[in-house]
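Scrolling down, you'll hit the structures one after another.
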Structure P
Amino acid sequence: MIARLAMVVAVLLAVPALGSNYFLDQIVSVASRSEIRRLKRAGVRTTDELARRGATPQGRTELHRRTGISLSRLSYLSSLADLMRLRGIGPDAARVLVAAGCRSVAELQQADPYALAEVIQRVNDRARLSTNPPRAENLQAWIAQARQMVPLYTPDS
């Protein structure tokens, strides 16, 4: 019994924790219904699947071939999906982060929360992307989570 429990614990510890995962129908604030429909036809149903399948330029090219969605748009959506893997980052927070220049978990791992909060505030004041933009305290927690994750998204060269 103890050996079986130890095995279950070992398996659970080996699987990376998934912070957030949204069904594509939940991200209509950042993806059009047409894009969601085409991604679903290509077998992509969640943001986690989009983050994984759109992680590389080659993956985005394949998704472009299967969906007809432009490569630039797939790059944007894949970037958002990569950030949405973090607990607490939904579509709107991801959109604000990308607009502020932080386009991936890898970039968030390197970010300074106070400097990024200032950029977010300036961008949000100008573009009005969010009624509740992330503050430095949110960013600190997200950066700590990001540093525990394996980055997926690779930008185009």
Structure Q
Amino acid sequence: MADTLFAVLIQIDADALLLPNAAVSEVTAMDRFEAAEKGAPPWLAGWHSTAERRIPVLSFEGLCGHAQPQSHKRQRVVIVNPVGQRVHGGAFALLAQGHPHLLTLKSDAIAAIPLRAADREEMTLSRVRVAGQEAVIPDLERIESELASLA
């Protein structure tokens, strides 16, 4: 099983993100989502409220300098476990354009490909071809650094 990868494929506006399965703690509907206040960074889509805390919801498109996608009823909030200690409250979330897909992959089923011109290199660890489509492996540490600027 050493060459098996467990991952989550998250559809975003015109692309997909690939995260390790262990990075995702929960996927929820938009019923507890509130949009970001006017004047918030363009990558902050809003907040997901739970009984214990308010979790920032980020738009990966916004982090890469693109417009945030239009909201619709199929969007989901993907709560991500932080990799470092920078995130106030212990978690952040990414806005998904539908239900994420769990993948079990053999290591030879994933191949690195060149970044697209529109990819923001500092937010991207790699671009890969997996399960018949392209996906971005985001730099979660860099995302957490951006998020730390909110505190």
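No lab work stands behind these numbers, since they all come straight from the coordinates. Not measured: the values here are computed from a predicted model. Cβ atoms are built from the backbone, for glycine too; each structure is taken alone.
Per-structure values
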| quantity | calculated |
| --- | --- |
| Among P, Q, structure where distance in nm of label points 7 Å out along Cα→Cβ at positions 66 and 114 as derived comes to 1.9 | Q |
| Origin of the value 3.4, where distance in nm of label points 7 Å out along Cα→Cβ at positions 58 and 106 was derived from one of P, Q | Q |
| At a computed -17500 (helix-only ellipticity at 222 nm (-39500 (n - 2.57) for each DSSP H run of 4 or more, over all residues; to 500)), which of P, Q | P |
| Distance in nm of label points 7 Å out along Cα→Cβ at positions 34 and 90 - highest-scoring structure of P, Q | P |
| Structure responsible for 19.4, with mean count of other Cβ atoms within 10 Å over residues 74-81 calculated and labels P, Q on offer | Q |
| With distance in nm of label points 7 Å out along Cα→Cβ at positions 98 and 122 derived as 2.1, matching label from P, Q | P |
